[in-house]
Structure I
Amino acid sequence: MIKPELLKPELLKPGDSVAVVSLSSGMPGEEFCSHNIEIGTKRLKEFGLKPVFMPNSLKGIEILKEHPQQRAKDLKQAFLDNSIRGIICAIGGDDTYRLLPYLMEDEVFIQAVRQSPKLFLGFSDTTVNHLMFHRLGLRTFYGQCFICDIAEMAEEMLPYTRERFLGCFHGFQTIKPSALWYEERKDFSRAAMGTDRISHEEIHGYELLCGRQVFEGELLGGCLESIYDMLVSKRYPDESEICRKYRIFPEQEEWKGKIMFLETCEEKPEPELLYRELRTVEKTGAFEVISGIIVGKPQDEQYYEEYKEVYLEIFGSRNLPVLYNVNFGHAMPRAILPYGARVRADSGRQEIVFL
């Protein structure tokens, strides 16, 4: 059976209102994040956007941890509000799966998503939300969030990240390697405002680990740790049961011909864990039908070579194309990957072209 094409939201334009939602961690509501809220608000306004913090988005860690239904309510309200054109996740976390029963059993929410598709942007634990929207038939956008990217604490957004965010207005163009990569900050305090991240020249570019130099397919994937959690309940005992109930992880048929994009989180999993995570995904049958894999740069380039060995061990004998070290996910700077967009990955030309 051919699945209908994903609904495509309209791109943003100056004057649009965009909702900021906290679907995972409530950290943005804490005092220690107040300067990030100030910076991000100012930046969105500089883009000509009107930021709207949803009613529960700034209530803090404890309240949102205890009340996932309030987080879900904010997302529903953002879709029901006709004045809001886009939705940006404040940050990630680890338990956004707890919103699923409040959203996937709410016909008003589901109809709002389908009747009023809106640009939805985020990464990390937001993988669960993205795959939920994929199940509902909406194209969403993986990469960048309010606190980490829009509210970058340097004087300006990282140039590569800013250029990719402009794709939300003008459409998404060819992705090439960033000339620089940046270390994660160690000081996120107000005192660090205006300081630059430590940067390094990119010496690797996109690396083809195995398989064909050129491959095509529609994009589907997310944060590998989030996917692993939804399959095996590593953090929360009920996560895999809930995700299975709502069929959040795509079924094998849905992966056919897709390019799977995967990236590792800020926890920097040891290579042994990466191996277990990939073997767990392998059991779903997805690797048997995809056309290739795009792998994000590891944060701070930790385990850079060791990760390559793991991917080669699992995929080398399959001769499946694996393109490594792409600028998306937890490493800075970040591109944006639209779910369902058809792309051509070409390691020789060092580019990922939107078709």
Structure II
Amino acid sequence: MQRSLRWSRPSRRASSILGVAAVALAASAALVNRRAARAEHDYLPRGRFITADGVRLHYMEMGKGPPVIFLHGNGSMVEDMLISGVMHQAAAAYRAISFDRPGFGHSERPQQRSWTAAAQAALFARTFAQLGIGSPIVVGHSWGTLVALTLALNHPGSVSGLVLASGYYFPTARTDVAIFSPPSIPLLGDVISYTVAPIIGEFIGWPLIAKMFAPQSVSPKFQREFPMALALRPSQIKAFSQDTAHMLAAAQQLSPRYASIKCPTVIMAGDADRIVDIERQAQRLHGTIPGSRLDVFSGAGHMIHHLDPGRIVKAIDLIATGGITRASMQAEAQTWGTTT
């Protein structure tokens, strides 16, 4: 009798703890869902929608002229390109189009697919064709550079030039992959994304953004206008986590092929970037893509398109006006081949 009592008491305690945890998770999920619904009510889509390969994508478009596509980084959305001013400046001479990548902003991310950089690039190649924009210049920031590079490698007819800003190109050890990947885990990731992750994000979201802007301060306009509540929805947290988990694999798969890129390419980076190392990433990529141009922002952090949007537009101009051509890149590639 005493033995059964000794065993039953811990079992009751465990049941009580599990019950309290279940109630806490349910309450957290209810709070998170209310906040997500409120965010989508407060921040309505500002652009248009197009459905390609069964996926509904949200995009903003302004200006006329040769097409230029902007692809944002991980955890962000089209508002980043709008707030920075780079889209508005580009629209003075170009047809500037910025997409919410799948799962971000107001774009869908069907979970029956694995949204690798290759899958996203294939989707955008089809989207470009549907929009009738031919071969645009593609501007990628941070994680968006992986999609831009994959477009150039897997769908070369869909790209006339690349502007790569603050990108991650070669596999290196990163603590953020281990920290932010758990919400990408099947089943467990759903529990995390729809309960505790958005609440944790309330505390760490702005400090992470401050690190991206550092050593510069977060711009007052970004603080006022960036829709953080949209970024902290469970669906976007899950998309962020999946992209984070895929980052190393994408760099491993793409990096052996960079030397075969033929389209005009401008690589841009800040030499004080705390997110990606300029020597291991931007400078190494410049040495890998023959004929590419490297533009280093002295004293700048990760968000160089906010620091000097006009400089991004000048890189676009360099490609659009023939300052870098496929022929010159191919000639330089041949020169490299005879001297190394």
Structure III
Amino acid sequence: MPKLGTSIRIASAVAAAALLAVAVAGTAAAKPAHRATTINGAGSSLVAPALAIWGPKYASQTDVTVNYSSVGSGAGIAAITAKSVDFGASDAPLNPDQAAACGDCVQIPWALSATVPTYNIPGVHSGQLKLTGPVLADIFLGKITKWNDPSIKAINKGTSLPGLAITTAHRSDGSGDTYAFTDYLSKVSKTWASQVGSATAVNWPGGVGGKGNSGVAAVIASTPGSIGYISVAYVKQNKLNWARMKNAAGNYTLATGPAIEAAAQTVTKVPTDNKMSIVNPPKSAKFKNAWPLSTFTYVIVHTSTPQAPALRKFIFWALTPKSQHLISNSFLVFAPIPKLVLVAAEKTLNKVHS
């Protein structure tokens, strides 16, 4: 692995009702032979906590400043398409229209994490609530309206569920978490697939919207009876309750690192555009402990860019096993990307040039 000279300082803000932003600022003494470089990025709030871990380590020897705004995957795609940033970040791969609009953009998987159903039910603690895909879909479709509904009670025997009205919470901005969540619901519910579908933004049947992961977390924290979906790092940072989900193998699992890593093993071949969906792994002993709402998150860059040297170094560093280990060993619950996917990511990175 090449030794990259850097020194960086991270400034990150994760507030319950505000946008999360990470600023990674270079603080090393400038080397006479090099000019300080600034890289600007925007997009996914899911990956922002990973940048906050990566930054200080990458920052130890180079004169590079990485400014990152956590504005949501949809806004990140728009920003890189407009070339107002040097890189975008999205938990949803580009759809055909977005890929065409972005021109020479490539998407590179650089982190692996999960989206988690999160709830606020008085008296029901984290990990106590069990849900299945079809029940979760019916809750967000508005078919199940109270927590003591027979369909929920049937899979939660021994847990006291109140007759409290359910309030669903969702992202109001374009979001990769929304893509992963609706992709999953589309695969486990024909009704959801036909009536709502999957995308970074959909027409929700009802509920309350929140901007960013932190916005949805704020809605859930302040609303008894609520349920929403946010990336696992924000569940832990905001000390919210997370549900156990029944996977295709029939096991109720939590979104732990090993469970996310198990879901990624569904990838046996990486397509040329790196677009991969790993939600709802099939019924198999190999995936018996897999988390069913796992997702890759992507960095999106133009193949022709004056920032190519700095971007290539930074992204390559993020893809190294040591950098993947940094975030998989943190409280943020990321999992290391499988070697097969890393090889494809580095191959795509080689296309980026000045």
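No value in this document is a laboratory result; all are computed from the given coordinates. What you see is a predicted model; the values in this text were computed from it and never measured. Cβ atoms are built from the backbone, for glycine too; each structure is taken alone.
Among the shown structures I, II, III, from which was the value 20.2 of mean count of other Cβ atoms within 10 Å over residues 268-275 calculated?
Of the options listed, only II reproduces it.
If Rg/Rh (Cα atoms, Kirkwood Rh) computes to 0.98, which of I, II, III did it come from?
Traced to structure III.
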